[in-house]
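Take a look at the structures below.
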Structure 1
Amino acid sequence: VAGLLIVAALAVLFARWLIGRDAVSDFLTTYPGTYDLPESAPTGIPAWLGWQHFFNVFLTVLIIRSGLMVRREKRPSAYWTPRWNSKQKISLQLWLHQSLDILWLVNGVVFIVLLVATGHWMRIVPTSWEVFPNAVSAGLQYLSLDWPTESGWVNYNGLQQLAYFTTVFIAAPLAALTGVRMSGIWPKEAQKLNKLYPVKWARAVHFPVMLYFVTFIIGHVAMVLATGALRNLNHMYASQDAVNWTGFWIFAGSLVVIAAAWVAARPLVLAPIAGLFGRVSTR
């Protein structure tokens, strides 16, 4: 830990030294961290996006938990067998993981449709090559602790935009495509298809993508709290550009819901629910 703190301190000092150079200072002036979006780009965070955000966080946390449980599980305490295929039996934790995946995919499709229909895609999809120097500028300002001006209600900085774009349009599809390959719905008898897309490839990508999501969540939450927590939480949870406690209390309530679901995700609770869609057994 001490070593990491020393490295972090040196990185901050180096960033501050760089910013003091005339060439870097001119670069930051030319590229302050953001660029102008298209004139038709909407501003603000609509209520549907706030709901999508909560539901996505809820599902993602439980997917990560259940995925880690499946990865560590050696002797499942319960199994689930679908009614339409008595030969296909999976652990109850894997049933939970795949069921959550389906809900996550449905939520994602709804999100993309609304993103395109409302024009909000322009806020997270780069529309100019200027996103890259602005991302470098924003990253340097963050590292120096002289943080760029936050205006998330109107426009994300280049680093934020690239991070959101990567998460939505690269990491999420990778998680979906590799998850489907490893799931029970994949046609295991399709030899040519299996040869073109081996399951070992999916396993090799799926876990690192999960680690990316964990890293993104930690970094995202840290920046939300460190760069004006009340205003940022109001943006996402209360759909208002104001500094008050409304968004915070909605956020706190969402954490209670997520924590309750985390605790409830165990065989005693899951078995009756899984039993509605198949047969639950201990062997």
Structure 2
Amino acid sequence: MEIAVVDGVRSLPAPGLKGECQACGRPAVAKCGEIVMWHWAHAGRRVCDPWWENEGPWHRSWKAAFPLETHEQVMFAPDGEKHIADLRLPDGLVIELQHSKMEIEEMRSREAFYQRMIWIVDASPFVSNIAIFDALPDPKLPFTADLIVWSPHPAWRTDWTRPRERMSYENLLVARRSQQTPGSTMLLLASHKDRIGESFDETYSGHHLVDWKRPRTVWLETTKPTYLDLGDGRVGRLMRWRPERDSPWCLKLFAKEKLLRHLLARIGNPSA
């Protein structure tokens, strides 16, 4: 834990301090060694929140961008169930930071408990399994409702003649729903000239096709906004490109700092 209660005040760990866990009220001891980052631990092996995971530098680096008063907020359900949210903004939005693997059942329980929340996921353990490919037009634009876009083929990963993260729509395999024969299982590819029909600069907003080898299925099942921290200064919102069931998976890419500015603006941070 990053925070415990000392003499009635939420406090960071410091050598020699003793306090109480803000969730369960049991004694907590400040652990301030030279190797493991400073933290609070229950006096004993007690774990009062089964959703809690041990924090590392990745968690702390994200938390450090937010005011201390938003860190580790205890939240209660009407039936008395309680959990510690990693970050909770003044407007009630919960930000859950997840590094380790998680079962789908726990993910669903957290989403049901917190309601208004987003996930930020450390992708470093599996980022080498993610291949980012061609750009996609902004799915909010009306003309995209007519498009059927093929998901990336696994062979594209080893096709070095095919650049990744291509900043154009030239290589997209696209069909138009309006040109298909009703009842047919055959898809008529759109001609190269007619594939998109809009200019790239006016329609691109960061979406890219993605192929995730051996995906962590839990992140494909979330119902709340889910952002993968790619570890290169960028985050990608994992999403279906469009709401149709045949729509491919994509990442909407943008700078990590942009996401932070957006979240900090919600709390009136003057530096946001």
If mean count of other Cβ atoms within 10 Å over residues 96-103 is calculated for 1, 2, the one returning 19.4 is structure 1
Computing relative contact order in percent (Cα under 8 Å, 6 or more apart) gives 28 for which of 1, 2? 1
Suppose helix-only ellipticity at 222 nm (-39500 (n - 2.57) for each DSSP H run of 4 or more, over all residues; to 500) works out to -21000; of 1, 2, which structure was it derived from? 1
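Only the coordinates and a few stated rules stand behind these numbers; no lab work does. Note that the coordinates shown come from a computational prediction; the quantities given were computed from them, not determined experimentally. Cβ atoms are built from the backbone, for glycine too; each structure is taken alone.
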